[in-house]
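Here, each number is a calculation from the coordinates, and none is a lab measurement. Owing to the predicted nature of the structure, the values given are computational and were not obtained by experimental measurement. Cβ atoms are built from the backbone, for glycine too; each structure is taken alone.
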Structure P
Amino acid sequence: MLVRDIMSSPVITIDPRATVRSAIQKLLDAKLSGLPVSDVNGNLIGLLSEADLLHRSEIGTAKTRPAWLEFILGPGRSARDYTQSHARYVEEIMTTEPITVDADASLDEAVKLMETNRIKRLPVVKNGAMVGILSRSDLLRALLRSGLLPGAETANLSDAEIAQAIRNEIKGQKWSMPDAIKVEVSGGAVTLNGTIFDERERDAIRVCAENAPGVKSVIDNLIWIDPESGAFMGLVAVSCG
C-alpha cells in the first residue's frame, strides 16, 4: 500500500503571516495536531505543530535554564527560545524545512520517517507540490479497512488445513524454532505444545495461531526453559475463545 492510497486530501493549510492566535483556533476547530504552512503559490514552506506552541509566555511555560547552562548554549539559543514563546506570527515559530514523504512511497517508509523523527504528521508531496497529509489517524483507518482480525466464521478450512497454516506461519518467522512447537487442532480449537526459550515467544506463537483463518480458540501449553541454565521456568495454559 502506498502513501497516496490513504493520505488525507485536500490539505488544511495556514498562511505564514497568520497570527498565532488564529493558528491555534484553526487547530482546535479542525481537531488537528499540526498545520502545513504554505505560501501564496501553495508551496510548502513550514509546519506548525502543537509542539511549537507548548512554551508560551502567556501561560507561563516559556523555557528557562540555569545561568551556567545559558552561558554554555550561548545567546543564540536564548534568543530563539524568546521568539518561540513571544512571537505573534506563524512564520516566526513554525518548523522550517519540514520532513515530507513522496506520494508514491510505501507506508513502511512513511512509518519509519515518523518513528525516526518522532512526528505525527507528514506532508505528502508529488513532483515538489504538496498533495496531501499523512497522519497517524490515516494509518489507523487503513488498518481498520485492511480486514484486521477477520472473523473465524468466514473460513471453511479443515482442522488439518488450519494446523498446517499455523505451522507455516510459525516456520516463516526468524525468531521461531518450529521443530520445538507442536500444533494440534480439533473443531477449530488449537492446542499449542512444545518448548520455548524466551517468554516473549509465547505471545508471538499464540498470535500466529489466533490469526489463522478458522481458529475459534487457542490453548497454550508451551513450556518455557531458560537456555542458559536449562531451568524449567513454568507453564501457563491460556484459552482464548
Structure Q
Amino acid sequence: MKIVIYLYNGVTMLDAIGPYEALRHMTGAEVLFVAEQKGEIKADSGFIDIDVKHSINEVKEADILIIPGSTITFINEMKNEKVLRWIKEIDKTTKWTTSVCTGSLILASTGLLKGLKATSHWKLINLLREYGVEPTRERVVEQGKYITAAGVSAGIDKALFLSNKIVGEEETKAIQLAIEYDPKPVFQSGNYSNADEKVIEIADKKLSNGAKKGLGLLGLLKHSKSILKMMKQ
C-alpha cells in the first residue's frame, strides 16, 4: 500500500504527521513524503523542517494520496500549475485521494472535487464554493474515493477511517491503541459549532496573525485580495 504525502513550505505539520503516524502502522504500508523539489520543507510554525527525499518528478503513482493544509501558503499551491497537474495525474492511479484541513482547497482547485461535498478548516471552508464544491461542516467527508478531513487534528480521524476500510476494524483498533489515540479535551471548544463567539474571535486573530507571519510583507501584497477575502469569511 503506497501512501504519498505531499509537502510544501508553510505546511501545518500535524496535517501530515497525524495521518502518517496512524497509517504507517498498517500492514504493508509504504509511506513517502514528496515535495515539488527534494530538500528541506519548513512548517508554518517556522520551528520544524523535514528533509524530503522524493520529488513529484519521481513519484507517478500511489494507492493513497494525502494533501495536508497550511495556515496560508496553500494559496501558493492552489496556483501552482505543475503541482496541480501532478495531483490530477496521481489521482488517476489512486484508490483514495484525500486531504486534511485547507488541503481540500488545493484539491478543489484541481477540479477533482467539483460537484462533490467536502470539508476543510472552519475558517476557510466556504472558499470551497468557488470551485463548485459543497462545504460540509463534518469531521470527515467521504465522496467516492475522495476523503476530506476538517482542520489539523481531524487528519488522525481521517487516517483511522481510511485504515478501517483497508485493513478492517480489528487492526485499526490496534493502530489506535498503538498511538494511544484516546482524546479527552479539557474543553468542548474544538468544534466550530460548540465554540462561543469570544473564543472564535480569539482563534480568528491567532489564525490571521499566523497567516501574516507565514507570508511576510511581499506575500501579503501579492495575495492581498485572497487574504482579505479569507479574513472576511
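If Kirkwood radius over Cα pairs in Å is calculated from each of P, Q, which structure is the one that comes out at 22.3?
Working: P: 22.3; Q: 17.8.
Source structure for this number: P.
Rank structures P, Q by distance in nm of label points 7 Å out along Cα→Cβ at positions 87 and 183 and report only the one at the top, that is, the highest. The maximum falls on structure P. From which structure (P, Q) was Cα extents along the principal axes in Å, for residues 55-94 alone calculated, if the value obtained is 28, 18, 16? This value belongs to structure Q. One of P, Q was used to compute Cα Rg over 2.2 N^0.38 Å, for residues 111-206 alone, and the result was 1.23. Which label is that? Source structure: Q. Looking across P, Q, the calculation of FRET efficiency 1/(1 + (r/R0)^6) of positions 31 and 175 (r between Cβ atoms, R0 = 25 Å, to 0.05) that yields 0.05 traces back to P.
Out of P, Q, choose the structure whose coordinates give helix-only ellipticity at 222 nm (-39500 (n - 2.57) for each DSSP H run of 4 or more, over all residues; to 500) equal to -10000 when calculated. Each step should come with its number before you reach the end.
Details: P: -10000; Q: -12000.
Working through the options, I get structure P.
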